[in-house]
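Rule-based calculations on the coordinates, nothing more; no lab input. It should be emphasised that the depicted structure is a prediction, and the values quoted were computed from it without experimental measurement. Cβ atoms are built from the backbone, for glycine too; each structure is taken alone.
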Structure P
Amino acid sequence: MTKRNYWIYIFFTITILFCLQNSHLVTNVYAKNNIKTEKIKNNPSTVPQQSKSSFLVAMKIKHQNSLNTYILNKNNKKFISTKQFSNRYGQDKNNIYKIKRYFYKYHLKVKVYRGNLILKVYGSIKNIQKALKFKFINLNKSGVNVIKPNHKLTLPKRYQKNIIDIIGLTNYDGIDHKDHNGNNVSDSDLKSNSPQKFINRYNVSPLSDNSKRKTSIGIISFGDFSKADVGTYWRKMGTSGNTSRIKVYNHDADTAIDNNSSDETTMDLEQAGFVNPKANLNLYLSSPTISGLLTSLSDAVSDNKSDTLSLSWGISESEIKREIKLGILSKKYSQIINLILEQAAAQGISVFNSSGDNGAYDGISSGVTSLSVESPSSSPYITSVGATSIPVDYSINGQRIRINKERAWSNDFLYPYFNKLKLYEANSSIFIPSYFAGTGGGFSKLNSVPAYQKNIKGVGSYNAIKYWDMSSGYAQQYTAPSLVSGENSGRNVPDIVANGDPQSGYTVYHNNKWSISGGTSIVAPQIAGVDSLMVAKAKHRMGLWNPKIYSYSTSHNSPFNPIDSINDNSNIYYVGQPGKPYNQATGLGTVNYYKLYKEMK
């Protein structure tokens with residue numbers, strides 16, 4: 001470290017310590033114009049109708065308690081087929097046949113997903129409205145039209161008794177597109193920042209298998225991609241550039257995919273395909289909406305072609321609650337997505353989902369200032385993955401920054417620098433990514449504490465640093481952040497973490513351009529790649545990781561490295577709980593994957 005960098009480092013350290021020890025006044029750091037919650041006004045004007053649409057019907061499950069016992073068994077290594085799932089847990093075929101007949105009367109087509117839990121109904125808008133006896137209306141959200149039915153959708157009582165709910169007849173885009181803060185990269189840094197860095201750091205190399213057993217990774221995404229980009233990336237990183245192992249499934253072809261999201265799709269394919277260069281990659285594409293997400297998950301689980309699924313998308317629970325209140329999302333949303341994920345677990349499919357990139361305030365980008373986690377990451381039937389910052393020395397606008405040990409990823413330690421630049425006066429496109437970049441984590445309000453998290457020290461309790469006063473509905477920054485402790489209920493998120501700070505991130509190649517990228521969404525496909533390596537080596541699927549990993553976390557030879565420090569370890573709110581295996585910003589911590597494999601095999 002140079003003398004100049006040394007004194008800069010000392011200055012930042014003293015500044016942070018000063019902030020932690022002074023009185024709890026609130027500065028004039030307001031974001032009223034940036035994070036204001038917009039109200040949606042009902043506008044009963046004529047709805048511009050497309051000619052065709054589709055929706056999903058979620059059916060009630062049989063033997064729920066028996067299914068839970070089966071999928072939450074930490075020793076489970078044998079899984080069932082979609083046909084076996086249908087027979088044991090799916091809705092009776094006769095009841096499904098009657099519902100199909102009902103929709104056929106209105107000239108609508110019906111696809112029954114294998115498992116007998118989800119039906120997709122599609123056809124003309126006119127016939128859909130006749131079958132469900134509703135009319136579309138417009139809502140206006142910040143100048144954008146949102147289309148929704150004018151009342152709750154139901155079927156006649158003789159059919160409705162076997163249905164959880166009907167979902168999907170709105171054009172509302174509720175899925176978050178992550179901003180990875182890509183940085184340009186020099187040619188000399190390409191390989192040093194490849195996913196090989198992830199492989200080396202977390203002991204993945206011993207999982208490489210020379211057998212010819214093929215495994216498959218499913219990628220759930222919403223944007224198209226260029227095979228040329230992916231092939232170029234793999235070749236430059238030192239592995240085969242053969243893209244024929246990528247298969248694309250777009251069963252929601254009537255709905256346009258989001259080409260603005262091609263960067264996410266490209267990154268997911270590049271990362272997962274590098275970590276396991278022998279795996280087939282099944283890409284499931286649909287519209288970037290909750291309906292599109294449910295459709296792609298249903299497609300992937302029903303197809304049962306993928307041993308593992310990676311999902312780098314989500315929506316904050318706070319936004320879900322707001323949409324439910326406004327009548328544009330089913331109150332049974334959480335139950336429906338859990339239903340699909342339970343089927344995946346029963347079939348042995350491991351599912352990994354990023355925990356979000358706005359720290360403990362996951363809804364901040366959509367105007368919600370309360371603490372929140374992301375869905376479906378908060379489902380008990382998914383493995384939620386967060387991000388860390390690893391030791392790194394870098395520069396921001398000439399200012400040298402140093403991270404000395406692996407910690408929860410967030411920008412909290414840059415606040416003095418941001419304040420000096422008065423970034424709190426900038427618009428939301430600058431303010432939010434600057435102050436609220438970090439790994440998602442906290443407590444679910446949609447899902448209760450699952451059995452596997454109970455009795456794990458750290459679950460249900462927390463330490464946190466209050467940087468922000470959100471009591472007024474606006475973000476106001478404390479001049480003196482204070483340490484608080486407490487208890488909370490609900491599923492604790494995330495489960496595990498790995499390096500994902502864009503400043504210590506990984507190379508990506510998109511639109512003929514190299515950059516360094518990060519976020520929790522880059523971690524999900526990497527860990528999905530690890531799972532597929534485990535499947536190939538063990539010669540069986542791994543299933544839902546969570547019951548297994550929480551049981552291993554308390555052993556004397558745990559494969560986890562908890563990140564439990566209170567200092568320099570925040571996700572903009574939650575910090576560590578020293579000596580406890582679980583911490584809300586980093587879950588069970590980072591993983592020694594070969595050590596984990598030896599437990600799971």
Structure Q
Amino acid sequence: MATAVDPREDDPQPLRDYALIADGERGALVGPRGDIAWMCAPRWDSDAVFGGLIGGRGVYRVAPVGRFIGGGYYEEGSLIWRGRWITEEGIVECRQALAFPGDPHRAVILRRLAAVDGPARVRLVLEPAAGFGGAPTREVSRAADGSWSGRAGDLHWRWSGAAAAHASSGGAHLETDFVLAEGDRHDLVLEISDRPLPAAPDADQAWDRTQAAWRREVPPLAGTVAERDARHAYTVMRGLTGTSGGMVAAATTSLPERAEEGRNYDYRYVWIRDQCYAGQAVAAAGAGPLLDDAVRFVTGRLDEDGPRLAPAYTVDGRTIPDQRRLRLPGYPGGFDLVGNQVSGQFQLDIFGECLLLLAAAARHGRLDADGLRAARTAAEAIARRRDEPDAGVWELGPRRWTHSRLSCAAGLRAAAAAGVLGNRPDEWTGLADSLVAEAGRTGVHPSGRWQRAPDDPRHDAALLLPAVRGAVPADDPRTRETLRSFLADLTDDHFAYRFRHDDRPLEQAEGAFVMCGFVVALAEHQQGHEKSALRWFERNRAACGTPGLYAEEYDLAQRQLRGNLPQAFVHALMLECAARLAAPWEDGPHAGQRGGGSGPTG
């Protein structure tokens with residue numbers, strides 16, 4: 001008689017099953033079998049110390065012994081994940097978090113096991129391996145207090161709460177089983193640092209500080225549509241934002257957008273555009289510290305690089321390293337890759353996005369002299385570089401992308417109206433008019449809609465956003481025809497695609513782009529189509545995994561997440577929709593903005 005074959009415990013799982021724990025300085029993906037499948041240390045773009053997601057070494061697993069079904073949920077308004085397993089003997093929970101707010105040099109992983117119903121038999125396994133697995137653990141020892149410590153590459157680590165563990169013959173692998181009686185709990189604390197470790201933290205105190213910090217950091221967002229999910233989107237973005245103010249685009253690298261198509265990238269960096277989307281979303285929801293963080297990071301980069309502003313940076317504002325392969329198996333369907341070639345691109349539209357962000361901050365009274373100077377720098381960069389071909393929002397080959405020019409016009413209009421461009425606003429609105437006029441001459445399809453570029457007549461989801469941002473009026477015939485024809489050509493069952501790659505059916509070329517679905521919701525809302533806007537919002541709100549995390553794309557046929565996880569700009573647009581759809585659309589510089597009272601410092 002055949003017996004069931006259990007899958008390997010540390011094999012990658014579908015992305016929808018992973019939860020994120022994060023402290024702003026780094027994050028970890030926790031799988032349904034209790035494994036930390038991905039974590040880089042000491043910061044987001046460092047080498048992975050637990051790299052199983054893309055086939056690297058390194059494991060930290062806490063899971064029941066025997067057969068079980070995994071699940072879990074976030075504690076409200078936090079990235080404290082309660083893993084929950086139904087076993088043949090009862091129910092086991094593992095409360096887990098990265099101690100928050102994070103120390104840039106030391107990660108502290110908190111895991112608290114509890115036997116909720118019946119006894120719990122649990123197995124612990126730990127084997128840190130720095131350098132994506134190339135630098136395994138060494139120098140392992142156990143202290144008098146029962147804690148274990150060791151080195152992995154240049155990293156120091158210490159594990160408290162597993163005194164009964166035994167080491168493998170090589171000393172790199174620690175493992176133990178133990179039993180909890182019903183109602184018992186047990187704390188595990190793992191520290192990983194690029195410096196010698198200080199005294200070990202007290203688990204109770206670390207949990208209390210973490211819970212209190214999340215309570216302070218996440219606003220109630222009362223009055224938004226889908227308030228709980230709106231708060232969760234804000235929470236995810238806060239978890240991705242470090243002390244520099246920079247918000248990484250995603251916690252991971254090399255998770256493919258489409259199996260075997262070669263489209264996988266390293267998103268563990270700060271994209272200026274994504275940072276601006278996040279800040280504008282928070283402003284729409286009532287302002288708060290994440291708006292200030294976005295302004296601080298963007299202002300710093302504009303001050304340093306001016307018209308040579310790069311599309312993306314490391315979390316501490318440095319140039320992103322070039323792409324390289326790691327010789328790992330990769331996530332199934334993809335391949336291993338670190339670094340990103342985006343630093344070599346020019347993207348004109350980011351200057352418009354910067355102005356939209358700074359204008360939003362000014363409307364909330366949150367822009368200082370540095371921000372005013374940065375706004376002037378961005379506007380002057382548009383004037384200087386407006387005629388150059390650029391890579392555009394989708395980072396393609398250099399062209400005169402219509403979206404880029406219109407986004408700059410939207411930013412100039414918003415910044416002039418908010419009074420952040422000095423005492424000659426007509427100069428900058430005149431530049432905006434000139435950009436729109438140029439786009440009107442070269443970027444309008446014979447049908448009357450906007451087209452991608454003078455030499456590319458196709459539709460593009462990005463062309464919906466400039467009207468939402470105020471580049472042209474909502475009742476402009478080009479605005480309405482662009483939305484109408486986009487809905488007819490690039491959508492399926494209230495999911496949106498970016499553009500047509502070729503003659504293949506949409507779903508065969510790539511997944512639906514979840515951010516674009518939320519942009520359609522905003523565009524429909526601007527047109528007064530409230531039922532349609534809510535339908536778009538709800539359809540795309542559901543395109544997440546069980547823990548409520550969004551990836552970049554959604555595969556409609558297989559109902560699977562595709563691309564890196566969690567994708568920050570999707571959470572940003574989800575939050576903005578939740579704020580704007582709660583009230584009728586308003587024209588003018590304050591369009592879609594809610595009052596400042598809902599933010600933690602508003």
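Quick notes on this structure:
- Structure from which 0.85 was derived, FRET efficiency 1/(1 + (r/R0)^6) of positions 51 and 563 (r between Cβ atoms, R0 = 25 Å, to 0.05), options P, Q: Q
- Test item: relative contact order in percent (Cα under 8 Å, 6 or more apart) calculated as 14, pick one of P, Q: Q
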